[in-house]
Structure P
Amino acid sequence: MPEPRATTAVVGLGSPLMGDDGVGLEALARLRAHCGDDPTLAWVDGGTGGLALLHAIEGARRVLFLDAIDAGCPPGTVIELEGDALPRRLGPKLSPHEVDLAEVLALAALRGTPPACAAAVGVQPARIALGTTLSPPVAAALDALVERACARLRGWGHGVPGGAGSAVD
C-alpha cells in the first residue's frame, strides 16, 4: 500500500528575531508537536522565505499559513483569513529578496498552480522590533492561535486531536 501523500502544507511565517513577527514559527512548532506524524501534513518553516515558498504552495491541495497579521485589531487578537481575503498582488521590487506572501500567492495563480484552499491563522502583533521574545498579549494568544489552527485542520479532514487546551501540552 503506498504511503499517503501530504495534502496540506502548514507554513509558519515570520522572523524570530523581530519580536511578535516570530509568532508564526512558534505556532508551527507547537502545532507540529501536537499533531504528531500525520503523513498528510507537510510542515514548512517559511520564515521569511519569499519566493522559496512557491514550491510548497504549488505542491499542496490546501495551505494553512501561521503568522503575525496586522489587521488593526487590539494586540493579541486571533485573526483568520481565507480564500479571497488572503492578499494576492504583484508589484515592483528592488530585489528578489523583497518577495512576500501576497506575491507568492499571485505567482502561483499566474502559473495556474494555486492551492485549492488557502487560509491563514494569526495574531495581531503588539510590536515588530528587534528582539527574540513575544510581547505579553501575543504570548497569551498563542494557545488560542494553535487551537484555531487545529480546528481548521480538522475541518479539512485531518485527524488532529482537539479539545479545549489540548493544543499545547
Structure Q
Amino acid sequence: MRSCGDFRAEETLEKALRAHAIQFADCAAVLVLFDLDDECPKDVALALAERVREMEPLPFSVVVVCAHREYEGWFLASLESIHSGTIYEGDPESRRDAKGWLRRQFGYQEVRHQAQYTRAMDLGLVRRRSRSFQRLCHALEEVISAAEEAATVVTPVSAML
C-alpha cells in the first residue's frame, strides 16, 4: 500500500485503531481522513476499510474518507464563505497543491489557519461542489444510523460507492 498522510502503512492504521479501542472505551466511531494527492479516493478508502474489517472486531464504527487531492480543496469549494467575495473558479478537487494556492493568495498557513477556515466553510457549498466531501457526509450518516441501532460499521463497502 502506498503512503497515506500520517499512516505510512496499513499496520500503522491498525495499531492506531487498537490503541484507540484501549484508551477510549466509550468511543462510538473513529473517522480516518486522508489527503490523497493523485490516488483514487474510492480505491484507497475501500482498501483501507477492507483492512480494518480483517482486524479482530473493534468496539466502535470506523469511517474511512479520502479527500481528493487534499483537505484544503474543500476550502476552495467554499472559498466565498472563507474569504468574502472570492470565488474559486474551476473544480476544487482537480486543483493540485490547493494548500500552496491558498498560501500564495491569502497567506494561508496550515497550522495557523486550518481550524479557522474549517469553521468558516459553508458546508452546503462544499457538499454541492466536492464529491469527496459528499462521501464524508454520507459516511457520517451511515455511522449515525448504525449508532441508533446500537451497531457498528466499517465504511465504505464496495456496494456503497
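Each of P, Q could give FRET efficiency 1/(1 + (r/R0)^6) of positions 41 and 57 (r between Cβ atoms, R0 = 25 Å, to 0.05), but the derived value 0.95 comes from P.
The greatest value of relative contact order in percent (Cα under 8 Å, 6 or more apart) among structures P, Q is that of P. Assign the value 16, 35, 35, 14, 0, calculated as P(r) over Cα pairs in 10 Å bins from 0, in percent, for residues 73-152 alone, to the correct structure from P, Q. Answer by label: P.
Supply the structure label, taken from P, Q, corresponding to helix-only ellipticity at 222 nm (-39500 (n - 2.57) for each DSSP H run of 4 or more, over all residues; to 500) with the calculated value -9000. Source structure: P. Taking Rg/Rh (Cα atoms, Kirkwood Rh) as the criterion, the top structure among P, Q is Q, with the largest value. Could you figure out which one of P, Q the value 12.6 for mean count of other Cβ atoms within 10 Å over residues 17-24 was computed from? Clearly, the read-out refers to Q.
Which of P, Q yields 0.65 for FRET efficiency 1/(1 + (r/R0)^6) of positions 25 and 121 (r between Cβ atoms, R0 = 35 Å, to 0.05), as computed? The structure behind it is Q.
Coordinate-derived values only; no laboratory data. Bear in mind that the values here come from a model prediction, so they are computed numbers and not experimental data. Cβ atoms are built from the backbone, for glycine too; each structure is taken alone.
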